[in-house]
Structure 1
Amino acid sequence: SMGSASTALYQIINKQVNITTPKVKITTLREIKDGFKYPNIILDVEYVSGITGRNILIMQTKDAAVIANLMMGGDGQVETTELSEIEVSA
């Protein structure tokens, strides 16, 4: 649930988290890629048991940089939106 996701992210970054209700839509990967104008980072999880499908989380690279910074004990202030390997793995 979104409440659980919000709580989990709060515990990781120790900051207030607001998550809006996701939109569910049947689409193509091409339509998804064409819909974003900014640099983004994509987390693609494919289900291997139970149901068939995948879950894709897309966020702007600048937001991912802030979250990675907070996860690594920073203050959330980032000078660049380029992510290092360790920040991507966070």
Structure 2
Amino acid sequence: MDNLEQKFDTKIDKLDQKLDHVQRDVTILKLDVETLKTDNNQIVKRVDSIDTRLNTITIGVFGLIGVLITGLLTFIGKLVFFPNP
């Protein structure tokens, strides 16, 4: 009977050790997940900043293109409607 109890105690001790290792791993994984969430939030902020800059540049380029097309159409209209004698 003592031998059987010792075997059970040994098995229980091994299971306790494994459970401790699993708990440590879970704690480490939780910390890693929190770190990844923080990094993800920083990346999202950077992408939003880049998106804002790109939108500003796009609006500026479209404004310049609009001015250039207006000037070109004005020049063509002048040539068509008021040709040189």
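Assuming 80 is percent of Cα pairs over 15 Å apart as calculated from a single structure, say which of 1, 2 it is.
Comparing all candidates, it corresponds to 2.
So if we calculate mean count of other Cβ atoms within 10 Å over residues 4-11 for every structure here (1, 2), which label has the highest result?
Structure 1 comes out on top.
When FRET efficiency 1/(1 + (r/R0)^6) of positions 44 and 60 (r between Cβ atoms, R0 = 25 Å, to 0.05) is computed for each of 1, 2, which one produces 0.50?
2
Could you tell me which structure in 1, 2 was used to calculate helix-only ellipticity at 222 nm (-39500 (n - 2.57) for each DSSP H run of 4 or more, over all residues; to 500) as -36000?
2
Read-outs throughout are calculated quantities, based only on the coordinates presented, and are distinct from any laboratory measurement. If you're wondering where the values come from, they're calculated on a predicted model, not measured in any experiment. Cβ atoms are built from the backbone, for glycine too; each structure is taken alone.
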